[in-house]
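> What follows is a set of structures to go through.
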Structure 1
Amino acid sequence: MLINNKKITGPSEEVVVIPRRDGNLVFKAKAVLKYDDFEKLCPRPEPPTIMRPGGEKAADPTDKKYLEQLNNWASNKTLYMILTSLSVTENLKWETVDMSKPDTWKNYDDELRSSGFSEAEIARIFGIVVAANGLDQTKIDQATASFLAGQQAR
């Protein structure tokens with residue numbers, strides 16, 4: 001794909017450097033382009049079927065158990081995005097997170113905290129994941145303003 005005759009070469013990547021006395025810690029995050037592996041591990045829940053008057057079957061998207069399952073699925077998808085994005089960080093190894101076991105994914109936060117990362121540092125790490133995946137509205141707004149200013153100057 002080309003835009004303005006420029007080849008688009010790959011997904012967005014972001015970096016944050018956390019300073020430490022014994023050496024800087026570099027975290028990288030790359031946009032997640034496919035969720036196929038996630039969908040295999042965590043298929044989207046389906047709402048239960050209810051019987052409507054007249055014998056018509058219909059999905060019940062208001063079912064409490066279904067809504068709880070859907071919320072858990074969405075949380076797992078976010079955790080998958082975070083961990084998959086950060087997987088491009090060189091030599092990053094989680095001790096209690098196993099990507100084949102979704103119930104371990106939430107452990108990443110405890111691992112960061114027990115490794116001595118402050119709330120602000122964890123927020124910066126999470127911030128590069130958000131930015132790499134195109135979810136940073138501030139950056140989108142800045143890029144849009146810059147584009148529009150360039151258009152107006154012409």
Structure 2
Amino acid sequence: MKLTAHGKRMIVESMYSKGHSFLGAAALLRKNAGHEYVTLHLLCQGIEIVLKSFLLAIDYDKFMPKLRTKFHHNLVDTTNAVITEFNLRPLKPSLKEELKCLSALYSKHRLRYASSYDIMVDPHSIASGLVFRRIVAAMRLARRKGLFIGVVI
């Protein structure tokens with residue numbers, strides 16, 4: 001189906017809103033002592049969707065075909081594409097390392113499905129605070145810059 005510019009914009013805004021909701025769910029779970037692996041999965045899913053919505057907002061036609069093929073569930077590659085497209089500074093090493101660790105676990109579905117990893121690694125030992133704060137800051141900046149004017153959150 002050929003979408004109009006308005007239709008593409010609606011998809012971008014819906015995607016952003018869904019990502020925002022995943023991040024909100026992660027925050028609520030963490031606040032209410034929910035299962036930390038689920039919290040981490042929701043955080044990663046929210047990051048993935050929000051970052052992809054940023055790319056679509058910049059150039060829908062360029063990035064839509066790449067979302068599942070090039071970026072898939074790789075948070076590092078998606079983040080690097082956002083950094084490049086928005087001409088942002090590279091991530092600091094500590095933030096980059098935290099994102100890399102989360103991305104590896106998320107892309108291999110270790111946060112979603114039970115495995116021996118669950119009994120060997122305490123999910124509270126997996127750092128995520130820097131990444132969580134950075135995505136929230138990025139979303140605030142995107143709203144201030146008018147990237148998601150019509151989004152109801």
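> If mean count of other Cβ atoms within 10 Å over residues 22-29 is calculated from each of 1, 2, which structure is the one that comes out at 17.5?
2
> When Kirkwood radius over Cα pairs in Å is calculated, the result is 18.8; to which of the structures 1, 2 does this value belong?
Here the read-out was taken from 1.
> Quick one: helix-only ellipticity at 222 nm (-39500 (n - 2.57) for each DSSP H run of 4 or more, over all residues; to 500) came out at -14000 when computed from one of 1, 2, so which one is it?
1
> Ranked on FRET efficiency 1/(1 + (r/R0)^6) of positions 14 and 70 (r between Cβ atoms, R0 = 35 Å, to 0.05), which label among 1, 2 comes first with the largest value?
2
We did not get these values from a lab; they are worked out from the coordinates using the rules stated. In this text the structure is predicted, and so the values were computed from the model without any measurement. Cβ atoms are built from the backbone, for glycine too; each structure is taken alone.
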